[in-house]
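Quick heads-up: structures coming right below.
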Structure P
Amino acid sequence: MKVYTKNGDAGVTSLVHTRNVPKSDDRIRFVGSADELNSHIGLVKSQTADGQTRAFLEEIQNTLMTIMAGVADPFNQKYKLKEENVSVLEQEIDRLEGLFARRQGFVLPGENPLSAQIDVARCVARRAERALAAVSVKFGTDAGAKKYMNRLADYLYILARYTDDAAAEEQKTVKISAGAAAPESAAQPQVSEALVQEVLKRMGMPGRITLESAKRLIQKVEEEAARRGKKAVIAVCSPEGNPVAVHVMDGAFLVSFDVAVKKAYTSVAVKMSTMELSALAQPGQTFYGVDKMDGGKIVIFGGGVPLKVGDTIIGGLGVSGGTAEEDHSLAEYALSVLHEVL
């Protein structure tokens, strides 16, 4: 069957129960706007490294298809949205808002390519919402669909601001690492981390460790620690140093929680293991005094390692509970099984 049918050459099309509908009809305008929105969300999805966000965006795309079908076939009950469809969006908005501090006042889009694309999708979502409101006035429409379209634009706004914040934290980490690595006169040009992440995405490789991967890695380390008779706290952080998951084994020292988190943070902040950093932080060495930087979040004893795919850091791991050598050995074990859990 050919792609073109010539049926719409006269400027009309068909809905499920209605033929010869003008293409200027409000229902056709909405379906077109929703289709455009779906494509913009697909572009955002293709540029997003985080697996959880990608899955959520795909769920939104499927819901948009249901709303479009509901406008084309308004008497079909299977195309009606439920309250839980809206609740899922609200819960994700609340989760993202809890991960960063929102800036007050107007926000100018374009701080980074991904958030700019999300903002474009947000604007199209508002246009599609207005088009659905027009359909509702003339033909009536699903109340759940109208609520969903309203929340969807809110979600895309928060996702864009969260993306801005994550990019800013990433740049802050790069600056800390570059400043500690060498004197200004010896500094080398820095490769854009955003460029590295984009290359990884196109290669189908993870740009950052996900919660599920972090939990699997922690489980591996816990099993090995138990085999060695150790009681440890195991922490995994994002490439920006933000905690992803922290696990406390029964009987671990209370202080080990804070130390494990700081080890994971340090490993991504200086882009090396904390055991390596310890040697370089001695008097007269390159990193002497680094543990006084960044508000005491940097530690210089073994147990922290950056998690890498190739040469790119996707997160950090911190282990605390034994001696520096014992913790470092468990961290090295984690590196040996990293590719199994990704």
Structure Q
Amino acid sequence: MDLRLSTKLLLKPADFEPSHPELKVIGVFNPGVIRFKDEVIALVRVAEAPKKVEDNFFYSPKIIIDDGKKHLKIDKFEAQSSKDPRKSNVGDGKSRLSSLSHLDIVHLDKTGLEIKSIQHNISLQTSTEYESYGIEDPRITQIGGEYYISYVSVSALCGVTTSLFKTTDFVHFERLGMIFDQDTKDVVLFPQKIGSLYGAYLRPDSHPTYHRLTMMYAQSPDLIHWGNYQYLMDARPNNWDAYRIGAGCPPIKTERGWLSIYHGVKYVDGSLVGEYSAGAILTEIASPVKIIARSSEPIFSPSNHFETSGFAGSVVFPTGIISHHQNPDKILVYYGASDSGIGVCEMQISDILDSLNNTRI
């Protein structure tokens, strides 16, 4: 099943300039997207890798912060066999990334389909020791007159964590620090309080020991301190989301409940990282842990050439969602395509809701 009404490759690596002479842009993907004034703004993950490499070695860039100054360092390791091109084991049970990511700002017209400009902003690059291996996968949620950006911060100190920016103008960004600790990612914020507290979906612990990978719901009085964790759902054996799941786009409010588009992964013969597809859940407005319906099939999967071939292959990873500029029943969903480019597709909310068919499994 593919519910897309239209699909477009929006951005590719050639559209971006590298941030350092020793690096090259190998991927632009997983954007956070929001309507702002009379335009659409996307915060785009830009992944860069070393230009100069030798065979039989694995190279991993990082940022060192020394006395307030930032320096690029490219570490070189003996090559290890790895099925995942995004990372490699470098000894002592540790892994390193093959690229270093930061965020760039893309200004789009009000349709959300045409690029106006691309800007660098120093605030959206590594600035703390918790981001030494990069900044990744932003999601943007407007709450009142402020815009909150959850993002993945990666470092040798704490591994994969989730941190938070705040802005009112997309020029000045305030760092609010780490909000979820080790190995927690795919954090999306709700656009309003649920009762008296803020809410978020998240995906903790990507290598569980006693259970299948789960998505959780958490609450906060201030968007900084989180707790009251509750189970939402888990991966389903022998299904399109059998191996891995995670929150995708921030939830949107509909007459029938909160609609959330998420990603699921299944293994496919010959695939290096599995096949990533997009599905949806509908949850109760007053209690977002109560699932009304869930996709029994993906609402879209890798099918276009730029989704099936690239750095990772067979990946659609939804992270951004906005309303259509003319039709309130339509949305635009922005996603990473094969960890290489950014796609955008037009979908109809009613089509997605009808497809769920009260499937809760």
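Here, each number is a calculation from the coordinates, and none is a lab measurement. What you see is a predicted model, and the numbers here were worked out from it, not measured in a lab. Cβ atoms are built from the backbone, for glycine too; each structure is taken alone.
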- prompt: Comparing structures P, Q by distance in nm of label points 7 Å out along Cα→Cβ at positions 13 and 237, which one has the largest value?
  reply: P
message: If Rg and Dmax of the Cα atoms in Å is calculated from each of P, Q, which structure is the one that comes out at 25.2, 83?
response: P
message: Given 5.3 as the derived value for distance in nm of label points 7 Å out along Cα→Cβ at positions 61 and 325, which of the supplied structures P, Q does it correspond to?
response: P
statement: With distance in nm of label points 7 Å out along Cα→Cβ at positions 93 and 109 computed for every candidate in P, Q, 1.8 is reproduced by structure P
- prompt: Quick one: distance in nm of label points 7 Å out along Cα→Cβ at positions 157 and 269 came out at 3.5 when computed from one of P, Q, so which one is it?
  reply: P
task: Determine which structure produced the value -1000 for helix-only ellipticity at 222 nm (-39500 (n - 2.57) for each DSSP H run of 4 or more, over all residues; to 500), calculated from the coordinates; the candidates are P, Q.
output: Q
- prompt: Thinking of P, Q, which structure, once distance in nm of label points 7 Å out along Cα→Cβ at positions 29 and 317 is computed, gives back 5.7?
  reply: P
- prompt: Which structure, out of P, Q, was distance in nm of label points 7 Å out along Cα→Cβ at positions 77 and 261 calculated from, if the result is 3.4?
  reply: Q
